[in-house]
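S.K.: For reference, the structures are reproduced in the following blocks.
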Structure I
Amino acid sequence: MARAGTLPTVLTGVFVAILDFFIVNVAIPTMQRDLRAGPAAVEWVVAGYALAYGSGLVLGGRLGDVFGRRRMFALGLALFTLASVACGLAPDAGSLVVARVVQGAAAAVLAPQVLAVIRTAYSGAAQARAVNAYALTMGLAAVFGQLAGGLLIQADLFGLGWRACFLINLPIGVVALAATWRVIPESRAAGAVRLDLGGAALVTLALAATLLPLIEGREQGWPVWTWVSFALAVALLLAYARRRHDSPLIDLALFRERAVTAGLLTNLAFSMGMAAYFLIFAMYSQEGRGLDALQAGLVFTPIGAGYLAASLAAPRLAARFGRQIIAFGGLTRAVSLAVLLVAVTGNAPIGWLVPVLAVDGAGMGLVLSPIMGTVLSRVAPHHAGGAAGALTTAQQVGGALGVGIIGIVFYSALSGGVTVAFQHGLVYLIVITLAIAALVQWLPRARAAA
């Protein structure tokens, strides 16, 4: 049963896991100068975390089923805290990338336990409120991560600069870890669950083989190994599809349901656009407009305000309009990005962008907040758990792929200046955001309640 501090403690875990994907964005220019990092290293700092996080989520959830959710939450939190310290103390770009990958893997152990604890510790209306708090926490961590990073860099705590963005996790992790053993109840899966370690290895290697050439290929002139790597990724995914396992990492029978396939592609498209957008907007704000880290973080505040307002209204709107509220959110984002493109082309003052960014944030909220519930309402009940895991994985994998693709678009145009590169990036983002409105139409009608 839940205790007084159960929900705040588990939500702290998912908050830091999501926050650390986005908090580095405003730190990248100073981090790049300090560590003398190249474009590929910058992309790996963001995408390496997302790759490890996304590819390990389902396995992390299974570890909780087998060994206990509280135990795996504590283990993931401890590893995440230690990896954060390693990131904050990294002497060079290579060390930082390695520490970020470890941090992402730790987040993959930590984060899945949060929903599992909520589902086992709460019931009825209390569970619904806890799930809503979970979704809101994820969104706020993503949207306000940039502001948090800007505040930490501006404060320059103990002269740490950008390193404080990682080291701040040390006191948070220690406090949350101390609370874990007192307030989080232990639980495990009722039946026997076998770990599909071979499947996890195949999926992780396939994603790495896809991401490696996306990030390194442009800078190296697309040598032969990049195309070999893409082919290897396909071969690894086919090998996974041919495997047989009692408890597969992802049950391919899920994809016989149109709702799962449509929902996964919609979620993938949204995540590819959101992660890429935050990265290049943070770089444009500082390198293209000359803002410092705090000012760049503050620019994201209107996005957060729009997101928060739309997220609060989204459940009611989704109940009334169904999948079309997600399509409307995608179209809202596309229009706001097009207006932003015009404003950037005309070198409009940053202050003029505030209403555009607020509308953009509202579009994000209308997509992200209702997408999980909208898709799961169209999935057969016995596939609900697997579908939720696949959708969550798609979010993180989409973030990694989006960073890899936007790197090609942005850095290929960088010779014309940061503003020109940002304009090219916005065109890509408009296209990928319009795809959301199209893909969501593929969802079937909601299933009638039993």
Structure II
Amino acid sequence: MALVDRSPAQPVRPSLLTSEGRHALGARALNHPVRTILAVYAASRLVALLALWVAATWFQTPAGVGHDNPGLGDMFGLWDGVWYQRIAQEGYPVPLPVDADTGRVTYSAWAFYPLYPYLVKLLMVTGMPFTVAGVVLNVVLGGIAALLIWAVLRSGEHADRQPQRDRLALVAAGLWCFYPTTAVMLKPYTEALAVALVAGALLLLIRRSYLLVALVAIPLGFARGVAPALGVAVLIHLVVRWREDGAAGIPPLHGQRWRALVMLAAVGASGVAWPVVAAVATGVPTAFFDVQAAWGQRPDKGPFVLWVEWAWQGKGVAGVVVLVALLGTYVALVLGRHGRWICIEARAWALAYPLYLFAVVRPITSMWRFLLLDFPLAALVASVAMRTANGESVVPHWRRRVAVVLVVVVAGLFWWTAALLVYTPWGSFPP
């Protein structure tokens, strides 16, 4: 008699190469967004680490590191990391350093905000050296920032209806993890901390937790000078809410007016906190701005003037036209269909922060790094890649389009790391 296999049938799992398999993988990603984002973030850290290794092995000159065989470890201490290490180990110099020949204020640690290096110093109590502590802190903060970015972008408050918002937010957060300058978040730099604080403040603002926004705004003032841009987002949120409350027939900001005032005061204080501390500590009222001027930052010449001069000197009228066209295109994206699915608070930040940078920062290559804080830019890119022309739905072949974008972004990551994160004493541009 023939033997019959009566064991239960095993379920057939769809291959990831098939359409069914890709849909199953996408469903799992959407059902477990936190796990998905952390996995993507971990992958991005490995890619960034590889980019640093490539830069160290083939592009870093021995003269920049002081020995004949530059390696991966050398890349972590270059550029601003030196200053943050000095702050963590020695603090800030008093009196204010001046050039011995000219008597003018010169380069010093006062140009750098204190929260990040002091957090690293706190970690160093465990016995970790500065570089290790700085990298560990940034890896953790970067993961937190990615999750907060996703939470902000998936919020539908004060935004156009978007049926696949969760998918867009997830892809946008993932693309941000691979932003071309993201290798800097593996170094002792402040970007990861600043993004986490900004995204956290915006998320709390969306949820109307005004006192918590105030609690985040104060440390932000000691991490990065971006309070004016955050203040614009806060004001726009309050104006929108005031109008909505009035239209609903309830007193504007009912029950939260004093909380809103505290929030406004905290954001305002955040904008002047570090310059005031520098003035008091050194006895020089303009200490912070004098040191910034020594580093080349001259906002006193007027908003946008330095950028217009740079464009004019480079390409004349054509340069100015291109600069204005790029800014206009970006504003149109934020205000148009590719931006309207994003909550109003994030859109306000997306407009205020880059315009603030162009108003007060001179044309330098560090602008690429500064734009890490403009995380709604990743949402715009995701929208352009994934949605139909009218923005009503996500196109069926969005995965292929996102894959193309990802290849371009990762290529940019390798290029930026190899071109700007290396250091040559006689001719480098700051990252």
Structure III
Amino acid sequence: MSAFDLTDADRAAAAEHVRFAEREAAKTGLPADTPLRPVRQVAVIGAGTMGGGIAMAFANAGLPVVLIDADATGLERGLKRVMANYDTSVKRGKLSPEAVVERMARIRGTTNLADAGGPEGADLFIEAVFEDMALKQRLFRELDAIAKPGAILATNTSGLDIAEIAAVTSRPQDVVGAHFFSPANVMRLLEVVRIDTPVATAPEVIATLMALGQRIGKVAVLARIWPGFIGNALFRQYNREAHFLVEDGALPHEVDAALTKFGYAMGIFAVHDMAGNDVGYPTRKAQMATRPTDRRWNDLILKLVEKGRLGQKSGQGWYRYEDGDRRPQRDPELEAWIVAESARMGITRRPIGEEEILERCLYGMVNEGARLLEHGVALRPSDIDIVYLTGYGFPAAQGGPMAMADRIGLPKVLAAIRRLHAEHSFWWQPAPLLERLVAEGRSFADLQGSRHPEA
């Protein structure tokens, strides 16, 4: 029996843990009487897919929204996309036409940032522009100039240092991360990211965002600044190892098959093809010149983009797609290219079984989760679990990565991580907290309700 197989008792325990984790996520450690700032009007900057989805989330909850885009064409396209999303809900019987009229009336578009400023302006600004630090800093300087005193300035960045964004304003205590997940009108997760230094996010700003998340139907999880915060920090480990597995001898369909058998709705390579393999390409390509050279990197996806294999939208990616059919099909041409790339890198390919695929994709996430707990990035193990259950499609029957590790047994997980470190070096350095828990005969569940001292 595989360590990843589940009994009926395991599934029942996982279901209870999911309910528990969602309740726990609302506990921030702030005093119960922390005042909330009033949020009567919201401004969303950036009318792309993410910004439009965020606007919908607030409009759906009855809040008026100013949707801002610097480009009139982009704004019009964004508003049409919002309307199309609502039309889809009507066709599926989830909304009435009258409800759509009401919600669209709450969203006002403009190309002028100042339209949301001043004494009667927005109480909350959410920036949803490209992941570019200079762009976000420029925008926050403008927000600092036009937003009324006490307005909350939030960034939807998925991993940039929010303290650097806050530093360009005269009110860093009012700046916070509000990381929504796409499509933001559908996905339930909201990472609220606080700044600790040099100027901390005000407690009432944190409390307001957490409460507002619940008000708009999200599961709000509090995090601290860390590359990728909680969700993307773990996802990097999962993504990296999946690609290394393909370089080492597995094929995309084999990795995806193991992951879907584990319980994911889709394997990671099918997800890449659906989202577009070119997502994040410019940033990753730019990073190649300055990244450390003492470790292994996964660049196959960059080369795939350069071959024009963007995924479903181009008909070819990690798989091939027939016209009008989104089902992934194995592609002999792609598989031959992977084999040739392995040879070019000096890697002797070998058969890789399902157990190794799961260990390498999942245990790296657990190891990173232990680091986040040690540094106080996540308040508790269940917060990591609920992030993955609500934002990343982790199988609910497994309870989340940290609960899964407890079920399997931390000594077994650590033994595998140590073996993988001996085989694969840098990325598998065991987290000190994980080693301490095993030495003390404790589990991640033992950390619930109290932060680790190093937090």
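The numbers here are math on the coordinates, done by the rules we state, and not lab data. From a predicted model like this one, the values you see are computed outputs, not experimental measurements.
S.K.: Kindly point out which one of I, II, III the value -20000 was derived from, the read-out being helix-only ellipticity at 222 nm (-39500 (n - 2.57) for each DSSP H run of 4 or more, over all residues; to 500).
M.R.: II
S.K.: Cα extents along the principal axes in Å was computed and gave 65, 55, 47; which structure, I, II, III, did it come from?
M.R.: Structure III accounts for this read-out.
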